[in-house]
1. Quick check on the output: 7, 26, 39, 25, 3, 0 is P(r) over Cα pairs in 10 Å bins from 0, in percent, for residues 124-331 alone, derived from one of P, Q, R. Which one produced it?
2. Name the one structure among P, Q, R that mean count of other Cβ atoms within 10 Å over residues 196-203 of 11.2 was derived from.
3. Between structures P, Q, R, where is mean count of other Cβ atoms within 10 Å over residues 52-59 highest?
4. Assuming -14500 is helix-only ellipticity at 222 nm (-39500 (n - 2.57) for each DSSP H run of 4 or more, over all residues; to 500) as calculated from a single structure, say which of P, Q, R it is.
Structure P
Amino acid sequence: MRIDTSLRTPLTKNIRAGTSGAVPLDDYRKNGGYRGLQKALTMPPRDISKLVQDAGLRGRGGAGFNTGLKWSFVPSQEDYSGQRYLVCNADEMEPGAFKDRYLLERDPHLLLEGMAIAARAIGATRAYIFLRGEYPLAAERLRSAIAEAESASLLGPGVFGGKFSLQVHLHRSAGNYICGEETALLNALEGKRAIPRAKPPFPQVSGLWGCPTVVNNVETLCNLPHLLMLGAEWYRSLGRGKNAGSKLFGVSGRVKTPGLWELPMGTPIREIVEQCGGGMQPGYQLRGLLPGGGSTDFLGPQHLDLAMDYDVIGKAGSRMGTGTILVLDDKTCPVGLVLNLQRFFARESCGWCTPCRDGLPWVVDILERIEQGHGKKQDLDLLQELAHRMGPGKTFCALAPGAAEPLESSLNLFLADYVAHIEQGSCPYAQNTAPLMETI
């Protein structure tokens with residue numbers, strides 16, 4: 001993985017290409033670190049939320065909700081004077097996503113400063129980093145960074161010698177994709193079974209242990225230090241379209257140089273895949289792509305000139321999600337790829353609702369039959385029906401609808417491949433033994 005910082009946008013200013021290890025506190029502060037927090041401490045909390053809202057920072061975890069607006073739903077100090085919590089969602093388990101891991105391992109102080117700013121804005125004095133259990137290096141470096149910050153009075157009691165205090169705790173997840181859903185994450189953090197909660201009430205009103213809680217993604221929080229330091233107008237100017245700021249975009253699959261780059265919001269897909277990713281490897285052609293990780297709809301080559309923008313990608317029938325693009329080539333079986341994804345989602349289901357618990361294993365069974373050459377044409381109608389019944393509004397959370405997106409879109413874009421499996425009684429791509437997901 002590589003970071004391209006040639007744009008000189010500050011999100012990853014402290015991540016130097018080719019270096020190993022995390023940026024130490026002294027280097028981080030020499031490059032302007034914790035100045036955003038200093039500014040935030042001079043502002044009323046509501047003004048911080050308003051600044052972030054006006055800047056147009058949208059959540060980088062996938063949903064793309066306005067961050068400052070989300071904070072504004074937390075009760076005011078006049079309405080609620082008790083404990084509040086900030087939770088950083090670092091349980092990065094979306095297939096194809098690796099952007100948060102890079103930030104956690106390379107620039108942990110950027111995250112900690114962003115968390116302190118967010119905590120100040122919502123009035124929280126305790127914060128948790130809910131970290132994916134499979135990220136041991138990130139855990140080690142976060143612990144070290146927290147200790148550094150506490151020793152320098154940048155975290156803990158009396159931040160910068162003032163009245164604001166923030167205790168940051170690192171919690172390593174026991175694993176499970178469902179923990180990416182914020183209320184399931186909160187249940188897991190409380191030591192309960194990781195299943196989604198009914199909403200309302202929303203976490204901003206009743207979250208961790210029944211207290212007002214905001215859950216933000218790693219990358220979202222890492223946008224805050226420079227936004228606070230340089231202002232909303234500057235932040236909006238970074239984007240190339242309606243969406244503000246910069247974004248970490250990743251590319252994986254059979255491209256020449258898979259990796260991770262910080263680019264303006266609104267950068268075209270073609271630029272990310274062909275200029276940053278180097279285009280397809282020799283002998284391979286692009287057939288399609290998942291623009292925002294494994295739980296988004298497939299787009300085709302005709303969509304390459306679309307801007308990576310929440311609204312633009314949404315109008316094209318997919319979602320920008322995490323902004324980590326999975327490229328499908330012409331020698332990889334799309335049925336096999338979708339089967340691989342559905343196996344993952346079926347295994348990670350929490351089992352709380354019927355469409356997800358029973359529907360996903362049923363999808364896997366059908367796809368396995370088709371991939372093995374035992375499928376029937378009526379199976380295609382059944383897959384469409386299952387995808388519909390697992391869609392938005394029909395399940396308790398977004399896990400099954402997310403799983404249905406690559407399934408349903410593949411049936412539209414690659415229907416001929418499904419039919420070929422059934423008519424030939426075998427996978428037409430059987431001679432290609434290296435599955436695409438091994439390159440992701």
Structure Q
Amino acid sequence: MTPSVVEIIQRKRDGEALRAEEIDEIVLGETPDYQLAAFCMAVYFRGMDAAETFALTDAMVRSGERIDLHGAIGRRVVDKHSTGGVGDKATLAVGPLVAACGVPFGKMSGRGLGHTGGTIDKLEAIPGFRVELATEEFVRQVAEVGIAVVGQTANLVPADKKLYALRDVTATVDNVSLIAASIMSKKIASGADAIVLDVKVGDGAFMKTVADAAALAEAMIALGREAGRDVVCELTDMDQPLGHAVGNALEVREALATLRGDGPPDLTELVVDASSHLLELSDLGVDAEQARRRVRHAIADGSAVETYERWVRAQGGDPDESALPAAPFLREVFAPRGGFVERLAALPIGMAALRLGAGRHTKDEEVDHAVGIVCRRKRGDAVEEGEAIAEIHARDEASADEAADAVRAAYAIADEAPPPVPIVLQTLRG
């Protein structure tokens with residue numbers, strides 16, 4: 001006989017491991033919000049072992065719709081997920097690049113909250129782009145076009161939505177088991193066979209240290225293994241923004257430049273690396289070296305851009321770069337002295353973009369797709385006094401002035417260049 005909800009919460013509060021059926025009772029039963037909140041707090045303080053974490057993930061998956069992409073398409077389908085960072089537009093390039101190499105890419109994504117931008121917000125900067133597709137449309141587009149990226153449906157993992165909303169207001173977000181279950185339940189339910197997870201580390205990321213990021217990565221890899229998914233997890237640097245652009249339309253432009261072979265070095269390296277891992281995990285039967293060659297070839301021969309354009313048109317968007325919105329006011333930020341960029345702090349840049357309107361403070365807030373920041377100079381770059389190191393794309397002069405002050409403070413310039421830091425800090429495999 002399954003204990004009552006109160007007894008289950010009490011057992012977890014006292015540090016006991018819960019059985020799968022007890023977690024089912026909490027997640028799939030008619031548990032009121034106040035008891036779910038108490039359960040989250042008990043987990044936050046007492047933690048969960050691997051079996052409990054998988055039981056929680058599995059229960060959340062079973063709370064709603066499950067999509068069988070493999071069965072519908074007859075191919076291994078791949079997906080990529082990022083834990084979120086400043087200027088992280090990698091998915092916009094990885095998806096069409098992988099599809100150009102002949103690997104189906106299907107992703108359900110979310111909108112951003114706070115200083116980390118969401119993939120769906122960036123796609124909505126493209127005029128006409130439809131992010132809401134019915135499940136049947138989503139599956140058909142992955143089969144016919146090779147790629148679809150859509151908003152998460154209401155029926156996908158509804159238990160996660162409910163739990164996350166409670167965690168957000170009860171200070172129980174930052175627990176590895178709860179984070180891992182939240183991410184992997186959505187990945188498992190949305191149907192991909194293989195997933196590359198990008199766990200950001202540093203100033204602009206949720207995980208501040210490599211050790212914490214590795215713990216989360218290992219938990220998610222274990223969940224993927226239990227669910228029969230192949231997972232590769234990359235820990236990547238987020239002490240500075242990824243690429244140069246921060247802001248929705250600006251990031252779409254930069255992703256497109258990357259597909260043309262003209263992207264910033266750090267973004268290009270991350271996109272090529274993640275895409276190569278996805279090709280290795282696919283049914284193409286290629287090794288790491290062959291995968292990287294195929295990815296580079298798809299950029300060089302133009303097929304990556306062609307796939308991007310086909311994808312955008314399939315979802316109703318205008319793929320012409322000139323159709324993207326542009327902010328009416330531009331303000332440059334100048335170096336106060338010569339030397340080398342010692343630091344470009346990601347979080348202040350993200351917060352400045354948020355105040356410009358590129359992000360949202362609450363889930364119902366509107367996003368201004370045109371505004372943002374372009375960091376022309378990054379860590380290690382040489383600069384001269386008076387040189388433009390960044391530019392603000394703003395709606396008006398007042399907001400541009402405020403953002404310029406914040407951007408200026410995010411930079412530290414020294415006499416010597418700092419040691420280089422790779423974009424990919426560590427790679428973990430299942």
Structure R
Amino acid sequence: MAILPLIAILLLFGILTGANFFALGASTFLIVIQLAKHFSMRWIEAVDVERFVEAQEVTVGETVGVGMKIINKSGYWIPWMLIDDKVAKRYTKLPPVALNLLVATVQLFSLSPRKTTLYRYALQTQRRGYYQLGPTLLETGDLLGLHRSFRIANQPSYLTVLPRLTVLEGIEVSSRRPMGEMKVEDRVLEDPTLMTGLREYRAGDPMNRVHWKATARTGTLHTRVFQPTCVQGAMLLLDMHESTNPKNHEPVRTDLAVSAAASIAHWLYQNAEPFGLVSNGRDAAQRIRELNKRGLYSNRTSATADIEMKSSSEQLSPVILGANRTPEHFAELHRMLARLERTDGLKLDQLLIETENRLPKLLSVIVIVQRVDEAGVLALELMRRRGYALTVILNCHQDEYIERAARLIAARLPVVPLYNEDSLREYLRHQSTK
């Protein structure tokens with residue numbers, strides 16, 4: 001040990017100078033410091049902590065229990081061990097609170113040799129999102145307070161809080177395309193695969209609709225009549241760019257947009273209609289950080305540095321989920337919406353250019369935005385002219401609606417106001433009764 005030569009020098013100095021009590025006291029102090037450091041490091045390395053989260057995915061408003069299993073693998077009695085399962089303060093303190101701590105995540109224990117200790121805390125979810133629970137920070141030291149040791153005991157767990165679904169009684173997202181699945185009264189488009197009967201030929205009827213067998217049998221030209229149908233289904237396009245989703249409205253407005261998108265997708269899923277998602281938002285799961293759980297630290301500041309999720313991600317590609325109608329597809333879309341965050345990547349017009357080839361023309365496109373700049377309006381207008389059935393849901397306060405909707409209405413784009421969850425429900429109920 002490096003301290004032994006120093007003790008020997010002190011004792012020799014005491015013998016030569018006659019300062020025996022000083023040398024003995026100084027040597028004893030050095031030995032105590034060394035023992036404190038030794039036991040502190042052994043204690044911190046002897047403990048493992050396992051975390052058990054009751055559910056990886058919950059809906060806003062539900063409570064989640066988190067169980068902690070603390071294992072002392074050594075034969076040491078550990079006088080005290082502080083167990084701190086880190087949950088970021090921005091989740092629990094900054095308004096609006098995302099996670100409400102019902103039981104403290106910090107506990108103090110005295111651990112017996114080769115024993116296992118259990119404790120549990122609970123969280124009530126209040127906002128959708130993707131949240132990091134942990135890692136667990138261990139702290140211990142000698143009883144004299146001469147030395148303390150810190151260690152990260154495990155990797156963090158992640159909790160997905162799914163957005164709340166609004167029950168929609170009716171919604172009109174049909175695309176005026178032939179060969180669909182939904183019967184309509186508007187006979188502008190008819191499905192050539194669904195013949196409903198025959199009638200006498202009228203001037204202007206195309207010759208490819210003439211029923212030649214009936215014509216030969218009756219001696220009079222007869223034309224086939226088809227069932228008018230349309231395709232019911234939609235691609236949801238959610239704008240999450242920072243320039244059009246200002247920080248002063250966060251996180252209320254983006255949470256409302258996500259909730260609206262999830263609710264529309266849920267209605268389509270319940271009615272067995274195809275749905276998909278396109279967004280320029282960032283997936284929070286891209287910011288996961290791998291931690292070193294074996295490293296030892298001498299202070300809390302260095303131990304807690306860089307234990308949270310990364311603040312940014314280099315991946316700026318759009319989030320795309322193709323159209324489908326299965327339960328697994330809706331679950332994946334619901335999960336992706338929960339994790340979406342604002343980003344400084346693609347703007348709305350750039351997103352439309354990047355993903356237009358992934359948007360099927362047979363489905364309607366529902367665009368959910370807070371505000372649209374001139375380039376965005378132009379991109380949407382060009383999509384409408386190319387044959388897409390577009391609807392813009394404008395997510396804003398009521399006193400801002402006229403100003404923000406003016407450009408969209410001038411471009412002959414249908415606009416739906418989204419002031420709150422009730423306004424969306426009321427509008428859709430009104431549309432379904434038309």
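Quick note: the coordinates plus some simple rules give every number you see, no bench work behind them. These numbers were taken from a predicted model, which means no experiment stands behind them. Cβ atoms are built from the backbone, for glycine too; each structure is taken alone.
1. Working: P: 8, 25, 30, 27, 9, 1, 0; Q: 7, 26, 39, 25, 3, 0; R: 7, 20, 20, 16, 13, 9, 7, 4, 3, 1, 0, 0.
Computing P(r) over Cα pairs in 10 Å bins from 0, in percent, for residues 124-331 alone on every structure in P, Q, R gives 7, 26, 39, 25, 3, 0 only for Q.
2. Working: P: 15.0; Q: 25.9; R: 11.2.
Source structure: R.
3. Values: P: 21.5; Q: 24.2; R: 14.4.
With respect to mean count of other Cβ atoms within 10 Å over residues 52-59, the highest-scoring structure among P, Q, R is Q.
4. Details: P: -11500; Q: -14500; R: -9500.
Among P, Q, R, the structure yielding -14500 for helix-only ellipticity at 222 nm (-39500 (n - 2.57) for each DSSP H run of 4 or more, over all residues; to 500) is Q.
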